Each structure stands twice: as C-alpha cells, then as structure tokens.
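The structures come next, written out as structure tokens.
Just so it is clear, none of the values below were taken in a lab; they were calculated from the coordinates. Given the structure is predicted, the values throughout are model-derived calculations rather than measurements. Cβ atoms are built from the backbone, for glycine too; each structure is taken alone.
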Structure P
Amino acid sequence: MQIDAKTVKALREKTGAGMMDCKKALVEAQGNEEKAIVILREKGLAAAARRSGRVANEGIVESYIHLGGKVGVLVEVNCETDFVARNEQFRAFVREICLQVAAANPQYLSKDDVPAGILEQEREILQAQARNEGKPEHVIDRIVEGRMEKFYKENCLLEQPFIRDQEKTIKELLAEIIAKIGENIVIRRFARFAVGEETAAEPSTANA
C-alpha cells in the first residue's frame, strides 16, 4: 500500500516516532492513522516526544579514533539516570554517533545551530545558481528552500542520513533509542578533529 509523505509526517508529529516507523505502522494499519498510533504505542515508539522535556544530566563522553590517528571524535550524549548511562544499548548508540561524526563530518548539531550569516550566504549562492539556470523569478524562493534541505542534510548531524541506514536520519535514530530505553536522551555536543583541518564549531544542545 502506498503511503504519501504528508501522511507519514503528520503521524510523526503526533507521536514523535521515526519516519520509517510511522510509514511501516501506516502500511500495517492500511492507512488508518488511529490504528497506526496504536501499533506504534504497542511497540513503544510513540513515547519519545513526551520524554523530550525531561532533564538529562547524566550520560557519557565517548571518543573514537580512525585512520591510524588521522581522525578523532569526541561526543557527549546525556540521559536522565546513571543506570541508563551504563546501559549497553545507550552506549552502543553513543558509539554509533561517534562513527557518524567521523564518517559524515557534520558542521552543526541541528538546523538551529547554523549561524544566520551562513544561512544568508548559502541562500544567496543558491538564488544566483537558480537564476543562472534560467529559473523563473517567482519560483526561485521555493527552489532555494528545497535546496537548503540538502544543505541541512549534509551539514547538520540530526538531519543527516544514518550511515548504516540511509532511509533513517540521526534524529529518527535518536527518537528510537529514547522509545526503547524510556528516558530522554540528548546529543549534547561533538567535536571532530582531522589532521590538517579545522575543527567543527561546537553546537548547542539538541534532542528528539
């Protein structure tokens, strides 16, 4: 059964579950949103959004060194309790975030962390590109906003496709681990070091 993206997005906004989980639930429910919500709740995937407001002051700092010491990553991920900080599922998630940062080299944590000046500069470049391609003036803004989504996916950790599953974003992966563990989890900050390169700016807090 074909489920359109708008329907999937609406279910995600209501439940906080990942996009792929929402899509699978809608397919299983034959497009019925209420049944899909029940399916997500049964799987424990509809609770992530409700947990996002809780204070997360525990957690760990994880490190990863790659390519014979040429690339290094530090990531801080927080949770609510020390018990969860020692949980293997939680620690495995943090390791995956380290690998993501090493491989995908995000510059920011979330869309909100991109400086206004960078966004303005990027939009100006995209506007010029669209005009050079001969696009009509009345559609340029729409084209630019569409291309900005590509910029976010390339540069913002939470918007990036997960390196192990390109159908899932890091934000969706975060929502899944929150649902599985039952606590609020926050990717607090990260730093990536590469020999001969500048380090990424330290982003601010973000959660699902």
Structure Q
Amino acid sequence: MPRAADPTVAASLVEAAARLLATEGPAALSTRRLAREIGASTMAVYTHFGGMDDLVRAVVRAAFDHLAAELDRVPVTDDPLTDLAQLGLAYRRNALADPHLYLAMFGPHPDLPYQPTEADRVHGLRTFTTLVQAVQRCLDADPLAPAAGTPDAAGRIAAQVWAAAHGAMTLELAGFLDDDGATFTATTLAVLVGVGLLPDNPSQ
C-alpha cells in the first residue's frame, strides 16, 4: 500500500523549499536536496505533493500568506495616508527579506516548475484586498478627492499603486536600482499625486 501523507513531513518540505528558494534560488530545489534537508527519502515530495510543481505552489501560497501577515501588522491609525505609506514599506521589506520568494510569487518563473492557476491568483489577491481597504479609507477621509464617489475607485487606485510598487521593486531586486528605495517611494507617491490623493506640493 502507498504510504499515507504525513502533514508534519509536508510542512517540513514547504519550509525547507521556501528556505532554499529564498537563500539559494531555484537551482537549489531538487528532490535529493530537499530529502537531505528534512531527513526523508527522495519519494517524500511525490508522496506529499505529487511532484515538485505542487510543492512550489505550496511554497508560493505560503509566501503570500507571509506577505499578508506582514501587511496585517501595519496598524490602522487616524491618518490613512500614512497607513497606506506604511503598507508600501511593509511590501518592500517583505520583498527584500526573501527576494527569490518574491519573484516566484508573481510567476511564471523561468527557473521554477510551476505555472500559477486561477486559484493561485485568487489566493494571492487576498493581499490586494488589504491595499484596496487602505485606499478606500483615504478616499473616505478626503471626499473632495477627484476619485471619491466613483465606482470601484479604491480598486482602480490600489491596482495602480501595486503596479508601480511591483515594477520598482522588481527593478531593485534585479540590481537596476541602487537608491535604497528612493525610486520605489517616488514612484508610488507619484501615483497618489496623479489620482489626487496627494497634492503636487506635499507641503500644501
């Protein structure tokens, strides 16, 4: 009879794969290396996940869960614009802490045996909800903002902020930006100015 999957071993595989991906990159992921890391046989990946692609999928989902936890740690205050900025800083910190995981989260990744499904995207978009809620609080606090009161304004602005942040973060991780996050900050702030949540002159 085939060996039943042990959730403890499965969790150890996800943890080991995430650690190897974060510290050494995709080349470190092999059934032999993972088996050695957790003290199991090379069949462990197939027994618990069916293959490396589903193990990587579990790692990516765990990475999104970690990002969600990072964003949830940002306190909600009576200054929604500052809260939104703090979410951006948390997003960047998370990417810098585990750059390989960050890049894998938004696959497909050319060096990973993993193609995200619609269910994977839905799982990842839970973090986007936090951003949308933060933008909505900014709109609620500024009813005269150009986008206030328009349908799905918070979702559209959040998507623009996310796109700007992700683009700047990807360039930074690739080594094209060496400015300690200055471009990341300027780019995301430019989006907020463009949609009218911030004035052109921050002193206004």
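Summary table
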| item | result |
| --- | --- |
| Source structure (of P, Q) for log10 I(q)/I(0) by the Debye sum over Cα atoms at q = 0.16 Å⁻¹, for residues 35-114 alone, computed value -0.71 | Q |
| Of the structures P, Q, the one that 12.0 was derived from, the read-out being mean count of other Cβ atoms within 10 Å over residues 75-82 | Q |
| Structure responsible for 0.55, with FRET efficiency 1/(1 + (r/R0)^6) of positions 83 and 123 (r between Cβ atoms, R0 = 25 Å, to 0.05) calculated and labels P, Q on offer | Q |
| Among P, Q, structure where Kirkwood radius over Cα pairs in Å, for residues 131-186 alone as derived comes to 12.5 | Q |
| Origin of the value 17, where relative contact order in percent (Cα under 8 Å, 6 or more apart) was derived from one of P, Q | Q |
| Structure from which 0.40 was derived, FRET efficiency 1/(1 + (r/R0)^6) of positions 11 and 147 (r between Cβ atoms, R0 = 41 Å, to 0.05), options P, Q | Q |
| Parent structure of the calculated result 1.12, given that Cα Rg over 2.2 N^0.38 Å is the read-out and P, Q the choices | P |
| Answer label among P, Q for the case where helix-only ellipticity at 222 nm (-39500 (n - 2.57) for each DSSP H run of 4 or more, over all residues; to 500), calculated from the coordinates, equals -15500 | P |
